[in-house]
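Pasting the structures in now, so scroll down.
Every number in this text was worked out from the coordinates using simple rules, so none of it is lab data. What you see is a predicted model; the values in this text were computed from it and never measured. Cβ atoms are built from the backbone, for glycine too; each structure is taken alone.
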Structure I
């Protein structure tokens, strides 16, 4: 067993801290893009392209990362993933144009793909079989906390230090967490298997598993909702509603503040009742309806919509990951692949959402963009009704 710190294993704490910094580097570009746009004379269309590049990277490399982790170990993949993503995040602060940012965001996505699946498996291993949903909920809470800091804290930081310095700082913090993971994670629990051989037939069983495909498309709906809220809300509040950037970051982060508390709660609920289909369907529909609330000009309705969306989006992510891991229990070496595969389907499939949203917002207005976003999400979560 690992060392306990305040009753929690230090390995779990290190993974949660790494997940927090990982998420800061995920969301901080969206929160400070208004400053980047001023420097490079860009608009919301470029934010859509940069976001799509990141999502393609993080989605496309989920499956390769899951396969490599099965052979070379969860620990190694988690450490290398954080190091790749953080180094690219640091270099983003040194660019001379938005095309360079687009390429670097693709590389950040690759690194995050390498970290995600192994982190889910490791935290579940350290907590034990009876608390898998709770473990994923804790990671999702860390994701929410990182998002809060990335969306709100990085606005304040970028206003004070400049957007370049803020990105160099977040990249440096990520590199530090990679070093921390190399010291904290137990080598003896994640040994590379010399006897294990990767088999195409075993991989195919995961890739063509009907339940995992359904979960992937269902998660695509939740990713679409999350992408719209967390990518465009700050810019929308500043550009369309003329809200001060700091206040805009705070309002946008409300969805993550709610998720910080609700994620472990939904993890425990799933551990007890296990009805993934019902929980995911309800969460998806409520989230989609709430997103439509952002189409109004009423700040009160917008705030309520952001809060409700955050609550039910967090349920969707936790339950999908827990269910995906459970489906591949008979192939323990490929449980990481199952989780990564589901995540990859959703992330790679959602890359077009930021592009489409930015095009609609530019040509028809933000109200239509949010309305179509909510309707799109409803259609995307409907496949969950076929889940066994």
Structure II
């Protein structure tokens, strides 16, 4: 007998996760849950058509209402929360209450840390709670832990990742593949890295560098952005000397957005404009989103990680790289696959009791080699190289 799963939120990433669970999760049923029943029904129907079987069912429920979630999650072994991050702490409490394993797409490290404080309650309930899955944070961290596993004594870890259009068009050379609020949130404030083995705050847009990738990517630019490492700096403090993450874009993107930041367009405090008050970031969203949105997105997602340390008693570095493209067969973008499928892999592993019980970060919950094995089962092309260095 298979497992019952649920996915909260029938948006782009949620449907990709539900599809993967239905295909690889030994699923008896996948409940597609959304506050809009029509959206849930459309998502469930798409999954059933892709798989040629009636396995996904649509349910209307408001994820912000615990009273509605409890019956929806009744009998569910494992579920993915693909709703806005501010709902995840309350949803975690419901998961513990009903005894269902949970992972989510995260988006806010502060909320993730509060979720992890429910470790004792999750263990008592016999469930696994794994926040902040997805592409980054999520897959990027899993590939970094895999790179670390290829080195005997890891010292430094570097991560570069990003989602990009295959055919960039000026002046933006970018297409948004997830909620624009998540994009601007990454470009604001400070990131937390490890430098000299200690937690260090580094401002967004700092440390711009250029890296070369195979076609169609070519040369890309990468500076510091916030949130991409989630809890990993605290997890590896005292173990690694250095841990950093930067976001990849086509050349020119960062100069544009740094100018927006300097103008104050990323700020969230209202400013007076004539007789009205406006939130600068909301103005930016309203003006920019139509410019960087396309009806059809053919994208490419890239994650490169490098671990520097010692192997067999000599200095060495391991490079692990994943490049994924829009999938014609399913119509899923690379961003949907990398984000939704990382979460679905975690949900499936939890359902099959391959994750310890309790609330824990992804870098501790699942070994990197396990994620890589599961990713390769799904057709992800992951390259790895270990080389001696001087």
Note: relative contact order in percent (Cα under 8 Å, 6 or more apart) at 21, derived from one of structures I, II, originates from structure II
Given that distance in nm of label points 7 Å out along Cα→Cβ at positions 201 and 305, derived from a single structure, equals 2.7, which label among I, II identifies that structure?
II
Candidates I, II; FRET efficiency 1/(1 + (r/R0)^6) of positions 225 and 369 (r between Cβ atoms, R0 = 30 Å, to 0.05) computed = 1.00; producing structure is I
By the measure distance in nm of label points 7 Å out along Cα→Cβ at positions 65 and 177, tell me the structure among I, II with the highest figure.
II
If you work out FRET efficiency 1/(1 + (r/R0)^6) of positions 97 and 137 (r between Cβ atoms, R0 = 35 Å, to 0.05) for I, II, which one comes out largest?
II
If helix-only ellipticity at 222 nm (-39500 (n - 2.57) for each DSSP H run of 4 or more, over all residues; to 500) is computed and equals -27500, the structure in I, II:
I
